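Presented below are the structures under discussion, each in the form of structure tokens.
Each reported figure results from applying straightforward, stated rules to the coordinates on display, with no laboratory input. Note that the structure is predicted; figures quoted are calculated from it, not measured. Cβ atoms are built from the backbone, for glycine too; each structure is taken alone.
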Structure P
Amino acid sequence: AMAHVTPAFTWKLAALMLNTLLSKYQSYSRIEGKDFLKPEKDKQLRPLPKDWALRGLVWVADYFLNGWFSNNKLDEDERHIEIASHAERRKERILYLGC
């Protein structure tokens, strides 16, 4: 698969983006750990809006933690609303997946 992706993928731009995000990141232990998706202490488990769209797809079956979508306090409309805190969490997830 990599033989097909490598020639067309812009590795330099991907590295530049990851390095830019990493330069503004303070704590590496969270993105280097195995428990990345677990919420930090005193924080509620809240999937990103895209997580709800990915739910049920075969290729993400083992990606999300058990109970990831169990927050019944969110109604259907609220699940897809972007809030300011999502931007930081999304950057953190990009670093986790890219590093």
Structure Q
Amino acid sequence: MPLIRALRVAQMAREGGLRVTSHSPKHNPELATLLHFGSIVEHTGPFLEFPARPVSYEDWYEPHFTIRDGGFIDVPTGPGLGVAYDPAIWDEAERI
């Protein structure tokens, strides 16, 4: 999710009296951006897309995003977008 562009669209929606709901059916680190977006935009819709099937998580990042009681997902609070990566994944990464 290009965050700056999404915030601009959210501003236009607010000026038009509309709610915004982002689309990102992810449960991996990519979800962090969407969670931060939803935490700062006051006029979001009441739902967040999340996989309905049971989710398995990889061990190369944390936190793992899970739905809490009441249907909530915590916004990560660490540095950057709040996702920490296992340093070993960079040893296997391909430089492009």
Structure R
Amino acid sequence: MSVYILPPSVEILAQRLADRGRETPEQISVRLDEAASEMSHCREYDHILVNTEFDQALDELEALIYRGEPPHSGRGFDVAALVDYAKSVRLKTSESANL
């Protein structure tokens, strides 16, 4: 069984990385580029879990592991829109780096 854990948005992922205070803005940009690339493969996983709030995501993951209950946070979540947006952000970032 495989589980892909998605952020609720690219902006929230960027904010979470910045709030940790462990990486420079340049390192965060690289991480976001890598995340955009990785997100495009999320449909290859058995389950998608959206990490909107940590405790809820943990509860869903435990329910899947221990009781076989699929995560409900991924239901109705527009994964395609998130992936497309992440790709567009990645393209904009790489284009501006080449200027």
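Looking just at mean count of other Cβ atoms within 10 Å over residues 31-38, which of the labels P, Q, R belongs to the structure with the highest value?
Details: P: 11.9; Q: 19.5; R: 16.0.
When mean count of other Cβ atoms within 10 Å over residues 31-38 is calculated for P, Q, R, structure Q comes out on top.
Starting from the value -12000: which structure in P, Q, R was helix-only ellipticity at 222 nm (-39500 (n - 2.57) for each DSSP H run of 4 or more, over all residues; to 500) calculated from? Walk me through the numbers on the way to the answer.
On the way: P: -12000; Q: -8500; R: -19500.
So the calculation was done on P.
Ranked by relative contact order in percent (Cα under 8 Å, 6 or more apart), which of P, Q, R sits at the highest value?
P
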